[in-house]
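Each structure below is given as structure tokens.
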Structure 1
Amino acid sequence: MQITSLADIVEGKIQNFPAISFITQIHTDISKVNEGDAYLALDNSTVDQAIDKGAFAIIYESTTQIEDEEIAWIQVDDIKKAITNVLRYKLLPFQNQYIHTNKIFFKLLTLFKSKELQHVMTLKEDISSNFGKLNTLEENKVIFSTDLQFLENISSDVVRLKHQPYPLQNLTQHSLFETTFSYKENFFDKIKLPRVYVDYLLQQLELFEYKLDLRKLNGFDLFKPIFINKSEQIVPFGQTNRFIIANEDQEIAHIEIEYLQTNYSYAKVQIADAANLNKEQILQIIQNKEFNALYFQNTSYKDIVAILQENDTDKKLL
């Protein structure tokens, strides 16, 4: 690609009079830069590495010192927009489908994605990672992302997948965390999924018409309980009547809290906000509140497990 064409695509201005006039490939990942490539610098601290690796063009946002007049230095107003402009240009030849979905559907999709879905691509909310995936695209794909703005920046035709309920038969909620039901010709017996997420599962089935490996639900981390005893020690699933659930995402937390309060109203349910709390303060809430279910907003399952394990270790050292 000609340097002048690259500058037009990224909506940038060439800041010098380079000796070179073209580049071969474009990267955001410094480890992939080779001689002759253009480097989209999300972080100016990596520019020197790109030069050492033989980059022919540096595309950057904030002011930086031009260290090598032989190569092209292209300044842009918005480096992320420059990245999506490159992707939009490179993806034009492909008849991709771009689908925006919520985080719940997306988690289930990444969980169940198998060889049957080789035509499906999932994108994280990481622009550099997404660039790496899409920059090397060689065939048409169905592309899913929770980042609507990113999708709209790389395509003018984005489908917004809406959540919808599905008619169930023989529905039995064995607990907050286990459900049995029938849907069309499929029977789901005591699957490890709360009722609140069943419709998202069926949406996968309707879209892709493939057999779901339900064993993979063991890796589903939404509404995942941490059962604890009176000494705040983690115990196996269902061994006590005290458990903690946590989620950092406010949208998901709202869904789960409503489900918990509606379906567990006969028990003592406590809601706590972990925003701006340190580990000791979170532990104090766990120790001091009376509950059967304690839901933490603005923290994660992993964080709560780590706090409980650290507390248990400290007790054993005393």
Structure 2
Amino acid sequence: MGVRKLKPVTNGTRHAVLYDFEEIEKLVRKGKEWVLLKKNQVEPEKSLLKWWHRAKGRSRQRGNITARHRGGGHKKLYRIIDFKRDKSLVPAKVVSIEYDPFRSARICLLHYADGEKRYIIWPEGLKVGDTVMSISYEDAEAGKPLPEIKPGNAMPLKYIPEGTIIHNIEFKPGKGGQIARAAGTWAQVLGRSTKPEYVLVKMPSGEVRMIHERCMATIGRVGLAEHELVKLGKAGRARWLGWRPHTRGTAMNPVDHPHGGGEGKTRGKHPESPWGWKTKGYKTRRGKKYSDKFIVTRRDGRPL
């Protein structure tokens, strides 16, 4: 499950490694029976779709190019995802695991006991038919029973045991998950911080950071870790995803790029952007940033 390698029938399939979509499935009711649909038969929940304006790398006011090499691509509708997980102590059944064109991870559709439907990011190990639940900080503080520590359940960081793998982590209470949402990513709870009301979390980059104990997180690792093995195989598939051709700076003239010009293939310049910004190793983080006081160690293990 995850990816498949194509037979080298053409140049476009020779190196292509694509998804096999085996994890995509949906339970639907036909008459008195429940039927499990697979792959191309699965349709998204219409009530959770919305039209999305594609900027195509342009500014809205004047249409100037603000991000190069973007544009085109297949039409797509945005799936409204529940990053907040604020429906406390209401059990939800996983009805489907679906493709989402806006993210590398898969999403799953939840049917709550009160009739509401929501999408969440699909955690590894969660299957169609399973039940998940979340609990708010207020309900947990009131002494209400906590959900089981299993993939898909969500709760405040204060009540997640040390060493637990988590994803979809909030930076600010109530804002919604912002960290560890891509396919295969995860973070880990390391324990309580010396600073009151804060928990130490090891980020996907390896950085250790203090996050407020009221912030919500979901148990488990994001599914589809095989995403890193995917190879598009041909330029056309990149165009379907909205990526336009990228011209190397060394292939340009000096008037167009700092790397341009010279006889034959020239080297020796420090890598720069078309506007002269240093790239590849040049530190851009500004000093005395507000978030510095929450970072315990950098991604390489050294203290900040």
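Where a number appears in this text, it was derived from the coordinates with a stated rule and is not lab data. In this text, all values refer to a predicted model and were calculated from it rather than measured experimentally. Cβ atoms are built from the backbone, for glycine too; each structure is taken alone.
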Check: Who wins on relative contact order in percent (Cα under 8 Å, 6 or more apart) among 1, 2, i.e. which is largest?
Finding: 2
Check: distance in nm of label points 7 Å out along Cα→Cβ at positions 83 and 235 was computed and gave 3.5; which structure, 1, 2, did it come from?
Finding: 2
Check: Comparing mean count of other Cβ atoms within 10 Å over residues 67-74 across structures 1, 2, which is largest?
Finding: 1
Next item on the list: For helix-only ellipticity at 222 nm (-39500 (n - 2.57) for each DSSP H run of 4 or more, over all residues; to 500), the calculated result is -1000, so let me know which of 1, 2 that is.
Entry: 2
Item checked: Parent structure of the calculated result 1.08, given that Rg/Rh (Cα atoms, Kirkwood Rh) is the read-out and 1, 2 the choices -> 1
Notebook entry, point to check: Upon calculation of Rg/Rh (Cα atoms, Kirkwood Rh), for residues 99-194 alone from the atomic coordinates, which of the structures 1, 2 produces 0.95?
Noted result: 2
Checklist line | Structure responsible for -0.87, -1.14, with log10 I(q)/I(0) by the Debye sum over Cα atoms at q = 0.23, 0.28 Å⁻¹, for residues 11-50 alone calculated and labels 1, 2 on offer | finding: 1
Notebook entry, point to check: Of the structures labelled 1, 2, which one yields 0.10 when FRET efficiency 1/(1 + (r/R0)^6) of positions 75 and 155 (r between Cβ atoms, R0 = 25 Å, to 0.05) is computed from its coordinates?
Noted result: 2
Checklist line | When FRET efficiency 1/(1 + (r/R0)^6) of positions 19 and 115 (r between Cβ atoms, R0 = 25 Å, to 0.05) is computed for each of 1, 2, the largest belongs to | finding: 2
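For structures 1, 2, which has the highest computed value of FRET efficiency 1/(1 + (r/R0)^6) of positions 91 and 291 (r between Cβ atoms, R0 = 35 Å, to 0.05)?
Ranking 1, 2 on FRET efficiency 1/(1 + (r/R0)^6) of positions 91 and 291 (r between Cβ atoms, R0 = 35 Å, to 0.05), first place is 2.
Taking 0.10 as the value of FRET efficiency 1/(1 + (r/R0)^6) of positions 59 and 139 (r between Cβ atoms, R0 = 30 Å, to 0.05) derived from one of the structures shown (1, 2), identify that structure.
It was calculated from structure 2.
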